[in-house]
Structure P
C-alpha cells in the first residue's frame, strides 16, 4: 500500500507532529513543502500542535518558521505558546522522584550520568557530555543531586561512553523506575534517556488538550519517528510513522509515510486537506 492510499476518512480537526526527524531534518532544516502544507492546514481551521522533547529555548527555530500553532514541549511536560514565548501549563517531575530515579538508575546502569531541565535552565554533572547546549550550561556539578532544586521539565540520563544503547537503557530504566516516572528516548544512537513525571507523555498531554477542544482521538492525526512518539501514535486514530524512524514504530502507528527528507508529513497533510470535513 502506498503512502497516499492510507489517507482516508474525514479531514482531521487537529494535527500533532513531532519535530526532529519528523518535520525538522537532523541538520535543522524544515522544507518549504512542509511549511506550506502545515500553513494550509492551519488556514483550513485545523489545530496545529508541535509535540516535541525540546525545551523551550530550542523553540525559537520553530517560531522563525511558523507564525501559528502551539508547542507541547518536554515530551508532554509543558504547554507552550512559542509565538509569545509564554509557558501556559506544566506537568513537572518532582524533586523527590527525580532524586529517587537517579538513585535507582545508578544501581542498574553504573556508567550513567545525569542532567536536568529546570525552568529555562540546563544543569548537568561534569561527566555528562552534552551533544547540544555545549557552552550554554553552567560548569557542571559532581552529582546531579546538587542541582535538583526544583520540579523539572525532564531528567536526562546518558552513557557518555556509549556502553549501552538507548534501547538497552530504556529497557533497564523502565523496569527500575517505571512506577515513579515515564521513561523514553528520542534517538536510538545517542545512549540518552528522557525521563518525565509519572504519567506524563506526548500522548497523554495531546489527548488532554484535544479534549479541551471537544475532540477525540477520532478527530486527530499524529506523526512521529522515535519512542517518545509511541504514546501519541498509539492514541490517535490515524497516525503515521516516518519510514526512517525507530524499528518499533509500526507497533504503535497505524500507517507509515516517507522519510522526513522526502517530505513524508507534507505528503500526508496535502491529501488530508482533500478529504471532506
Structure Q
C-alpha cells in the first residue's frame, strides 16, 4: 500500500508539499486545477515542485480538473477542452507522473444529451487522449463519480472499447443511488489501478475524514486489501491537517495491524510520535 494526499488548488503548492512530506505521506496527488495548480502555473514552478518532492522522496500522481468535460456533445467545445487536457498531460509528464486521473462525465445536464451519446463521446475522446498521454509516458485512469455520470453497465461498455484502467473512488461509489462499493469491486477489481478513499453520510460527496461519516471503514479496507495493494489517496477535504493525519493513521492500522503501525512510527519518529487514537 502506498498512501498519498491531494493538494488544494486554492492554496500554494510548495507549502502543501512540505506539509505532506512532514506527515510522511508517500506521494502527492497533484490536482492540476486553477488557480494555484493550473498547467501553466505548474510549468513555471516545475523546478521548485520537483525539488520539494525530492526533498521528502515523494512520488507523484496527477489528477485532471474534475470540471473538464470528456463527452461534450458540442464538437468545438470538446475539441478546445481536449487541447486543455493535452496541456495538463504535458504538465503531468514534465513532473514525472506515470498515473493521471480524469473524471467520467459528471457536470452536464442529462437533458443535453442521452447517456448513449455520452458513453459514445466518452469512448471517442478517451481513445484520443489515451494515445496522446501514452506518447508522453502517462497512463490515463478513469474515475467513477456518480451514478448519473456512468453506471456499472456504461463503464463495462467503455472498458470493452478502450484499454484503460479505473481510479476507484470509494467515497463516490458509496453514495446512495449508485451501485455501491461492493458492486464496483465485483465488476472491476481487475481494472482498479488507483484508489481514492474518503468518508461521507451517503447523500453528498462530503470528502470527510475516515470514520467521520457512515462508511464502514474497517469492512471497506478489508475488502480492498483482498485484491489491491498500490496507491491510495486520502482525499480528505479539511483545512485542519490533523484530520488527514488521523485518516492516514486509521488506514495504516487497519491495513497493517496496530503493532506494525507503532513499530513503523518508532522508526520514522525516533524522538516520539503520538498517533491518533483509534
Structure R
C-alpha cells in the first residue's frame, strides 16, 4: 500500500464518514479496485483514518465536548457506546471477513438505500430539537441501532444512528449531530483496539513508514470531514435523506456490475 493509495482512501473516508452512504462500503470498493483490500495493513488503515475524520467533530463541536459542567452529555455518550463496545469485541473477526466480501456490501448498500428513500416519511413529527432533551434511554436505543452497522458493514454507522435518533423523535439535525457525537468514543475505542491487536499479532506492520502513512491519512481525512459535516447539516435541513437513498442504490448497482463482470471478486 503506497502513499497515493492511502491519500485516495483518506479522501473517500473524509467525504463519506458522516454521510449516510457507508464510508466502509466506499473504502472497501476502492481498496478492492486497487487490489489492496486483503492486505492486513490496509484493513488497519481503513479503521484508523476513520478516527482521524471523527476528530473533526471535536473541533467543530468543541464547546459541547469540553463543557465539563454538562456531565449528562458524557453519560449519554457512555450509555450509547456500550452496545457497540460489547458487540464489537465479539464480532471483530466477522467485521474483517465482511470487508473482504464486496457482494455483501453491495446488497447492504442497496437495502439501506431503499430504507433512506422512505425514512423521512416514516418520522415526520419530531419532538426533540436540543441535545439536552435526549434521555439516557434515547441514547441507549440509538446505540443499539449503531450495532446494526457493526453487524452489517456497508450499512453506514451514520445512517444507522441517524435513523435510530429519528425513531426516538429527534429532529433530522439533532439526530445527525448526536450521530456525530457518538462517533467520537466509538471510533476512538475501535482505533485503540485495532492498534493494540495489530501490535500483538503483527507488530512489523507498525513500522515507521506505515505509521507515517497512518498519520498522513488521518490528517487528510480530518480536513475533508470538516467540509462534509457542514455540507450534511445544511443539506438535511433542506432536502432530507431521499437523495442519499438513491445514491446508495446507484453505487450498489455499480458494485454488483463490477462483481458480475469479474472486475471485482465477490
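Where a number appears in this text, it was derived from the coordinates with a stated rule and is not lab data. Please read these numbers as outputs of a predicted model, since none were measured by experiment.
When helix-only ellipticity at 222 nm (-39500 (n - 2.57) for each DSSP H run of 4 or more, over all residues; to 500) is computed for each of P, Q, R, which one produces -13500?
Clearly, the read-out refers to Q.
Given a value of 15 for relative contact order in percent (Cα under 8 Å, 6 or more apart), calculated from one of P, Q, R, which structure does it belong to?
Source structure for this number: Q.
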